[in-house]
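No value in this document is a laboratory result; all are computed from the given coordinates. Computed from a prediction, not measured in an experiment: that's the story for all the values here. Cβ atoms are built from the backbone, for glycine too; each structure is taken alone.
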Structure I
Amino acid sequence: MNYLFIGVQGSGKGTQAKIISKSLNIPHISTGDLLRATTGELRAEIDSYITKGNLIPNELMLRILKERISQEDCQNGFLLDGYPRNIQQAKDLDAAGIKIDNAFNIEISDAEALRRIKGRWSCKKCEAGYNYVTAPKPKQEGICDVCGGPLSQRADDSSDDAINQRLKTYHDEIGPVIKFYNTTKINGEQSIEKVNQDIEKAIKWMRMFK
């Protein structure tokens, strides 16, 4: 089965997707990771948009995604994280024959999202992520556990106004996507373990009646 994880920044959808990926032994496909991993001519094409501050066109993102999903490890299913972000992308995905059996909407309040986003830091060298509000927290203040590099915070992760604008844009665009798919709501303000239990339970029910 193919699953989509939906959630505002800070909801923990990426963390949950990784856990469920291991549990079900199917790949976790994060569009952010996918874009960063590209090389050669495709890398140059992506950079031509990013360096100008433009969004990656839907057609290019879909082409990259189709190529990844065509690989052998996706034959028994996959988890999508970060795409589709709006209703046009969802329709394009469906038209391309990439079906989503169920979406999990990991919900947290905007106040909680703001609190979590402001706690996010990452390593300048290896890009490992940390969060002083949730987890994981670095063992040493401001230093990466993985490579010893310095931690930094995105400028727009420290600004309430910037975060609130991102949250508004997210809600405006994701509403129609939630309605487009069979979507299960998950309370994301619980512990990581409890959120995972709720998702695992929902998946078991789905498989029983598939």
Structure II
Amino acid sequence: MLVQDVMQIKLYTVTPNTTLPEALRLTTQRGIRHLPVLDGDRLVGILSDRDLKRAMASPATSLEAHELNYLLDRLRVEEIMTRTVITVSRLAPLEEAACLMVQEKIGALPVTDEGRLIGLVTETDVLRLFVRAMGAGEPSSRLDVTLDNRPHALAEAVQAIDAAGADISSIMTLVGDDGSKQMILRVRTINPIPVVWALEAHRFSARQAWRR
């Protein structure tokens, strides 16, 4: 899946001259955490809720409350925004965007096309897709299956599940730090015991995740 498949295209933006109260009001009313900053049609920065909180927690403690409020009311976005903006292409694989957010410790990536802002992808968008990919929210059971290093282990495990009459709703494989491989899957049944038995009959270790 690509960035363009999950990115937000209805964007709320501000300009460098937007005041702090105006930006704060926009994030509160719209329930958003990131505001791209545009100078004309050029992306010049991004304003996050972290930037806003940092600005509100001013170290100027020697000022009276009304003096501090006076200064904050006149503080402009260009004075508190993040100027070094990391962007991503709409055609980038979503996992690359997710890796970039993890590496850079940021919660959102503006999506640009030939320098023009066309969207925004956030950590919430990535998590929402992860939930969908894992099949959460539908009647199913999750199993964690340890795959050994024998040839075609994944295919054999899937065949065992199919032979048990279970329908796989989602499947994912992970490699641990020690090189071990694990299959995480959901089957469309609230009683996965026959699937567990079938896997164990093929020498796979299967664990049912706790479920409310």
Structure III
Amino acid sequence: MCGDRSGGAVDFCSNPLNVTHGLSSAPIGVHDVINVWSADAFRVAAIGALPEVTSWADLAARLGLRFPRLLIADTFHNNSKLQGEPFNTAISDRVQELCRHLDEYMESRNRDGSPSQRTTQIIRALFTGAAGAEPAFTAESSSNQQKFRSELTFADPDDANSAIFAHWHGKIRHRFFRLHFEWPVPQASKKMKLLYLGPKLTKD
């Protein structure tokens, strides 16, 4: 077991492993082989080995695999505005980066959903711009919230009789895309709901 060297002189807890192909007296070649010994590391390696994302449906599926604390609603990728747009790798990469931040935010909360010190740091850096950089996530202006309230309201994936007004979004400058999500996240929620991906909704 890694961390315990009592099993012998050979250390299998390194990455990559240096593996000799063939007999020790007549080696054919030496290869570096990726080595993992924990479930989390194996999961990351397995996801990293998946084929490149090539469609919006692929992207939604990949987000579900990579970020277990995010709930990908049907409206996220199965909406007419996105379906009318050709798939773009640059947009996909940016969406995955934004989702990495959102998943990290959810992970940082205490077990009861209350904010931890790390949660506060993430909010300051990514939602307020207090760290000096432009925030990754912003709210629509008050005027846009009123003018486009219907466009910014989405079906609640957990309750068919409810809707969520989701004006907070991550900006994707390429083709002026937006990623809308539920914010603030209720303390009792274990997952953040991603509700829309597609062209900017607040356009006349």
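Once distance in nm of label points 7 Å out along Cα→Cβ at positions 75 and 195 is calculated for every structure in I, II, III, which label goes with the largest value?
Top value of distance in nm of label points 7 Å out along Cα→Cβ at positions 75 and 195, among I, II, III, belongs to structure II.
Computing Cα extents along the principal axes in Å gives 48, 43, 33 for which of I, II, III?
Checking each candidate, the match is I.
Compare FRET efficiency 1/(1 + (r/R0)^6) of positions 115 and 163 (r between Cβ atoms, R0 = 25 Å, to 0.05) across structures I, II, III and report the one with the greatest value.
I
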